[in-house]
Structure formats: C-alpha cells, structure tokens
Structure P
Amino acid sequence: MLICGGDEAGRGAVLGPLVVAIVAIKKSSTRRLTDIGVRDSKLLTRRRRENLYDMIKKIAVDVKVSKINPNEINDAMRRGISLNELEAVHFAKLFNAIKNDINVLYLDSPDVVAEKFGMRVNISSEKPTRIIGMTGRPVKGTKYTKIVAQHKADSIYPVVSAASIIAKVERDWEIDKIARELGLDIGSGYPADSYTINAIKENMKSQALRQHIREHWRTMNEIKQTRLVNF
C-alpha cells in the first residue's frame, strides 16, 4: 500500500519560486521517516534538512517536485487566479505523474476550509479521487485515491513532513542560485528578511532581479509606495 504527502515552500515569499513537492512511500515506511528525524521542515536547521533530503529519497518510492516561478505567479494574479488554485494545479500535475497506485494522498491545506483544497486538486487531477470530509459516496467498482487535505498536515503526517523538507531544500537551492546569478545578497526571499527587502529597494530598476519578484504581493506595493513618497 502506497501513500503520498504533499507540501510547499515559499508560499509567502516576495522573491523566488513557490516549490511544491509530493513524496510517495510504502505505508510501512512511515516509521522509518520518523526514526530518521523527519518532521515539519520549519522546525529543522538547513543542514539537518539537507541531510534528511537524501535519506528521504532513499526511503521514498517516488518524489516529484514542481517550481512555480514568479512570472507564472504574476500571470495568474493578473488573470484572477488565486495562489491556492495555482498551487492545487501543480499538486495535481505531480500526482498525475506518479505511475503507482496511491491509496491516500495527504495534503497540507492552505484553504480556510481545509477540504476545499482537496477539491481543487481533485478538479485538476486525471485520477479518480475521493475527498475525505466531503459529502458524496464513491461509485462502486471504481478504485479511488483518498485525499486528506488538512491544516498543519506537515506536523501530523510524517510523509507530508518529508514533502515539506524536499520542497524547502529545493527552494533554498533555487534562492542560492538566484543570488549567485545576480551577485546580490537577497536573503531568504521573505518580506520579514531585511536583506531581501534591501536588495529589492536598491535594485528596483534591475530587470534581472525583477524576473524573480512577485509583483502583485502587498510587500511590493508597499515598497513602490514608499519610493513614491520619498521622491
């Protein structure tokens, strides 16, 4: 029996990609994840996450990653597509790409009504799924993947924690790559990081930097307004 966990990294960032990841394991391997110290990536140091990254890949039956770049996010925002919708589409693509039959897909839900995110993934998925917690009965004779979309799933299900670690490590590497290409200290890419904000403020005219920025974020609006006042 195989189960999957899905999580993201970089959702609230103003700079850099949103990375989503799905990890598929044998259900019997859940204990192995716990034994090596897998838990919510936010509770681990970068070095520890990177050490676990390779261990998780050895335990997993499959690992899928998608990097949603700021240009795609900006385009979605312009077209009225929410980040939740965009994220769900990418999770569905990763889920569709897994060749093995999956019994349960656990997702860390960003929606206020947790099950709604499961429905978003269901709509974009090519595979038959059943959302746990939603009304409706499955059609007899059809093989379904159960989708459990839950708040803080990354701290409840080890397989989601594993996906959280994979996504976070991949995003950290992407931020490192961007920093090297730009020759700038861009920090973590989050609004609370002064290095990130200073890099944006001091390089607003740099097209090389702007392609990595989420233009429709409130943080960017505040920076633009501040510049207008100062000038």
Structure Q
Amino acid sequence: MNVDFQEGEILYFNKPLHWTSFDLVNKVRYKISRYLNVKKIKVGHAGTLDPLATGVMIVCTGKATRRIEEFQYQTKEYVAVLRLGATTPSFDLETGVDRVYETGHITKELVERTLPRFLGAIEQVPPAFSACKINGDRAYELARKGLEVDLKPKSLVLDAIELLSYRPEELTLRVVCSKGTYIRALARDIGAALHSGAHLTGLERTRIGPVTLDQCIGIDQFDRMLNEKVFSINT
C-alpha cells in the first residue's frame, strides 16, 4: 500500500498503558521523520487518553491533521472498570485512596436501576486532575500542587451505559458518549449515586466513530511496517 505521510495519512493506534497521548504522537513523529529522513513533519492526535487508559487513538499526519477536529467530535465508546467503596483525588489509580465507604447495601439490581440516570444529556463537573484550563493553567498542574480547583459543569451526552459484569465492589461498564466526557468523573458520580464512592481501575477506549480497536496497530507493529516498507493501514 502506498502511503504519503507528508500529504497526509490517518493512522489508528492502540495507545499503550502508562503512555500519554503526547508520548504516542511524539514517538510516531520521530519514527516517520527517520523513515522520510526529514527534520520536521506535522503529526497530531484526535482525542486525548489518560496515561492509565489504553485503546483507540487516531493519529493524523501532514495535511490530514486538518481533519483532527472532525474526529474529535465523533462518538466514543469505552469499557471501564470501577472499584466501589473508595475514592481517590484523581478518580483513578494515579493517586491513592483518600476515603472509603460502605458497600454492603449495593446490589446488582441497585446498580442496574441507577445507571439509566446517566443516559442522555447530562451535566458533568470535570476532574480536578484534568487538562481543563483555569486562568491559563492546566487544572492538573494546580491539583498536583495541592491547590483548590474549581471547574464548572459541562454539558455532554451519554448514548449508552451498560453493565457488562458485576462483582462485589467492582463494576465493568460499556459507555458510549460524546466529546468531552470524563469517564473518571462518571465513576465518581456513579459512586455518589450509589451512596458510596468509586474510582476507575481500568479504562479502554474501544471505538471512535466507526474506528474500532481491532483496526488499530501497536507502535511496535508500526515500526516493523516502516522498516519493511510494508503497510496495511486502514484509512
């Protein structure tokens, strides 16, 4: 397959665990620059994933970076694992547990009755540990310094929320949502709705628009494709 990274390609990656979205973009840019023997090439991504999340990331090169906003507005799907009965300041495993709650009253039936409350148009307060800007500073920069972070609710839409599995103190959910949804904040809000607490212990983005995880490649696979000059990239 002929590819032209400077004219513009759209690449589908499975972001590795512990990598930031920028880590992946920087790695792809470096590898393409070496492949083309150029000093600079435009590379960007559509839709940030937290370091502790994995899954679908659309990476655009060259002139295709003009399409980033188009991809960002597409519906996204996630599989999320929530631990019940405990919260963390970041709403995931980036920070340690700061409070524990009772869970004895929580049943599968209670969870199934509660989840539909989050369907449709909702208001969500972003996490303090997020990239939202406050007077020019990223919220997570302020939160990591122990400073107070006051973020306003944002309007978003949840198209689907499905209980995939239930165990005492652990839920696995499938969530289909609009741009701007923080699954960590959803975990926080579900915990509160269950009169307990919750935080994320695992998150995988399984779809952006029509692009699904099985269409994505790993960074090692991309490296081999460059070295062997053999491409089978879905665009």
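No lab work stands behind these numbers, since they all come straight from the coordinates. Values in this document were obtained by computation on a predicted structure and should not be read as measured data. Cβ atoms are built from the backbone, for glycine too; each structure is taken alone.
Structure values in brief
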| read-out | value |
| --- | --- |
| Identity of the structure behind 3.0 (criterion: distance in nm of label points 7 Å out along Cα→Cβ at positions 17 and 33, calculated), options P, Q | Q |
| Comparison of P, Q by distance in nm of label points 7 Å out along Cα→Cβ at positions 81 and 217 - largest value held by | Q |
| At a computed -14000 (helix-only ellipticity at 222 nm (-39500 (n - 2.57) for each DSSP H run of 4 or more, over all residues; to 500)), which of P, Q | P |
| If distance in nm of label points 7 Å out along Cα→Cβ at positions 153 and 209 is computed and equals 3.7, the structure in P, Q | P |
| FRET efficiency 1/(1 + (r/R0)^6) of positions 25 and 73 (r between Cβ atoms, R0 = 30 Å, to 0.05) - highest-scoring structure of P, Q | Q |
| Of the structures P, Q, the one that 1.83 was derived from, the read-out being Cα Rg over 2.2 N^0.38 Å, for residues 57-96 alone | Q |
